[in-house]
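Presented below are the structures under discussion, each in the form of structure tokens.
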Structure I
Amino acid sequence: MSPQTFLEDFHHVANIGSTPHHGVDRQAATPDDQRARDWFTAFAKERGWTIRVDGIGNLFALITLRPGAPFIIVGSHLDSQPLGGRFDGAYGVIAALHAAERVERRARETGERPEFNLAVVDWFNEEGGRFAPSIMGSSVFAGIKDREEMLAVRDLAGTRVAEALDSIGYLGPDEGPEAAGYAEIHIEQGRILERESLTIGAVDSSWYTQKLDIEVNGEQSHTGATAMADRRDALLAAAKIISMVHDVTLGFPAEELVSSVGQLTVEPNSPIVVARHAHLVADLRSNSREIVHQARDTLRRQIAELAEAARLDISVRDFDIRENQYYPESGVELTLDIATELGIGARRMQTMAGHDSVAMNRIVPSVMIFIPSEGGVSHCEREFTSDADMLAGLEVLSEVVHRLVHGALAPSLLPGAQGRA
């Protein structure tokens, strides 16, 4: 398929759930997510590929290159954040579909016999915007999360994952393919490649991540009639905790720790009622496990002191903890070598953000590739990557996948070898 056909497909999918300011709002298991998945399914069926949907909603297109062999899986996710960008995740899925078609055609035309079969995947609920935690589908596939627990997760409206998937027709009966390796291409969501005028990032490791689920319980009362000394304001405490989560970064060298509260819900959320309850989710990330733990311990101590002073009941629960991941060195070198062969500027780098490859690298050797993000901006409508950079990434991904199905990381396919090859 031509580069122009890829661009037409990408920009077509970007219209599914599009927003007035050139972003997308295509949250997991919504009607727009269904429309995007239906497009994926149609693309695969037109080429005679086999469709499977597993019990957590992961959508696979299987291409038989060597009957009976396990699969190299390539893909990303089609769901988005609320008012998110059109590149995050979707680029990786559409590039994977086009790369897979190229690899299949090349094998057919040359008579090559690959070592592995090939599967393209749209992972369910990578973003976690509607259902927490994020990276849900790939984590269940990798055995990191329990499927039944994830199916029981509810969104803010009370809808369970299982109900939402069933409503769009993507709560599947199938088993996922047997994986031998994984590849993913994604926008950087940072500004390193843009700053250095490079097009390809070969990801060698990921940051340590953990979230804090914080529940603040106070007492509901009248905003106009209750004496200030008698108030037990859950929202006021939540505001102070938000500041604590931000300020904890100041105790470490610049940019060695990032943190934020990205979600806050309040009850009863009335303009004339002192809030009785607030729920917050804080996100802590660093390349250093020790730094995250120090920040977590500091926050727990500060929150306990706040609870006592404000006469509130505040609970703090650790969840969604992700250890540093180290991608196989042979995969990093493979990406860099291919970029050099194609005359495309590249460098090795880390990922601060989480991706499905972080989960998959726990069970099979995985290759993670970045292309630039203009201004380093992501998870918003003005997220942007040029057509030229997307096409360059497609060229690199296509060659990476070709070599993976021919056993390029074969030494890494031994049990437990990922991350050290």
Structure II
Amino acid sequence: MTQATIFALSSGQPPAGVAVMRISGPSTRMALECMIGSLPLPRQASLRTIRNRNGELLDQGLVLYFAGPHSFTGEDCAELQVHGSRAVVNAVAETLRDLGLRQAEAGEFARRAFEHGRLDLVEVEGLSDLVSAETEMQRKLALQTGMGALSAQYAGWADRLTYARAMIEAELDFADEEDAPDSAADLIGADLSALMAEMSAASASTKSAEIIRNGFKVAIIGAPNAGKSSLLNAMAKREVAIVTDIAGTTRDVLTVELDMEGYLVRLYDTAGIRDADDIVEREGIQRAKAAARSADMVLYLKEAGSSSDAYEDYSVPYLKVETKADLYPDDGSDVVRISSVTGEGLDRIHQAIVDLARETWNAGSLVSHDRHREHIALASKFIQNAVDEPRLELKADALRAAGDELGRITGRVDVEDLLDVIFSKFCIGK
């Protein structure tokens, strides 16, 4: 069945200086010939007059034509770069509809690229991450995923499994031949063990990728009036939280997102921890403790002049901080002292957060999605079954199953149920 030819506005919503209308499908050539008179040379920008079916002038702009399969989607594609007013965009879109093209759905261009073998699922996910990246580290992670580094790693693992199966099947089928391997299990055992170790290390990197993508979580914990909300406001450089002298002002967890040297950092301002009778405040305290337990780092605040130290161990990295340093003399201790009024010590807080966040980054390939980790875990399980299994037929079958799990990551094997979920995350026009 011939696919419909689709179009979409791939640039930002008008008004804008330039609007890019993207087209893909078998009727791309026809649409261009109707609107601009003749095809431009492939992959070369051409300034053309753009008209509707009745010959009425719509606009003048750059037109690019990409002949399939040498295009993003693998089909004939085109881009119309027109002036970015709503009127021009609407007129061009209406003309394309009149010519029988339809509006693309979210992610449909990327889905066609996958279906035509231009991208695998790992690269598709990296492309989606790149489109939504807001920080420098998110950009780097997305490029690492989308530019083939992870796909190459998975392909290398799959090749090693294929080799191991070939050795076993050679022993099964050609046991009487002189050049057949003496013992396939002995020859492949060491590499399978090494492969499982590599998979385990890669799976452990999922947490690092999650932190880069979803943010490094920092919970600000302490007694009432310890200066938690003031610190949040000072780091955000705006009034996010209400600050008063009344203890227990903060009843819920407040969140602010910051870009710290390329890392997305989520700061959580929490309720002051103390023995409370008020039911609402008690709930806020429970939420504060839950935020600390799920954080990647805890900032424990206490007033510089206070002798109490009620810090609880939440089993996450923490930094003890003395607040309101402008009100108390420095006692010479090594503890971090800050003042949200004067800004003293805020640079040390900033650096401590960035240093710990930076430790999460691995220069090697990161397994960037939980979906990958789950399939890698299953593949490792099948490989272990193959190592433990004495019968060669079952050993080969376990390795085949392991290879299929790796194939599901890239989309080579049985992923129809995943496609709608993955491509729905894209914006229209990508």
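Identify the structure, out of I, II, from whose coordinates Rg and Dmax of the Cα atoms in Å, for residues 139-386 alone was calculated to give 25.7, 88. Answer for the origin of the read-out: II.
Of the structures I, II, report the one carrying the highest value of distance in nm of label points 7 Å out along Cα→Cβ at positions 171 and 187. Don't skip to the answer; put the middle values down first.
Numbers: I: 3.3; II: 0.9.
Across I, II, distance in nm of label points 7 Å out along Cα→Cβ at positions 171 and 187 peaks for I.
One of I, II was used to compute mean count of other Cβ atoms within 10 Å over residues 75-82, and the answer was 22.9. Which one was it? Value 22.9 for mean count of other Cβ atoms within 10 Å over residues 75-82 corresponds to II out of I, II.
Quick one: distance in nm of label points 7 Å out along Cα→Cβ at positions 67 and 283 came out at 6.7 when computed from one of I, II, so which one is it? Checking each candidate, the match is II.
When you work out FRET efficiency 1/(1 + (r/R0)^6) of positions 51 and 347 (r between Cβ atoms, R0 = 41 Å, to 0.05) for each of the structures I, II, which one comes out largest?
On the way: I: 0.65; II: 0.10.
Largest value of FRET efficiency 1/(1 + (r/R0)^6) of positions 51 and 347 (r between Cβ atoms, R0 = 41 Å, to 0.05): I.
Here relative contact order in percent (Cα under 8 Å, 6 or more apart) was derived from just one of the structures I, II, and that gives 23; the source is I. For Cα extents along the principal axes in Å, the calculated result is 79, 78, 39, so let me know which of I, II that is. Matching structure: II. Which structure, out of I, II, was helix-only ellipticity at 222 nm (-39500 (n - 2.57) for each DSSP H run of 4 or more, over all residues; to 500) calculated from, if the result is -14500? Corresponding structure: II.
Bear in mind these aren't lab numbers, they're just calculated from the coordinates by the rules spelled out. Source: prediction; values computed, not measured. Cβ atoms are built from the backbone, for glycine too; each structure is taken alone.
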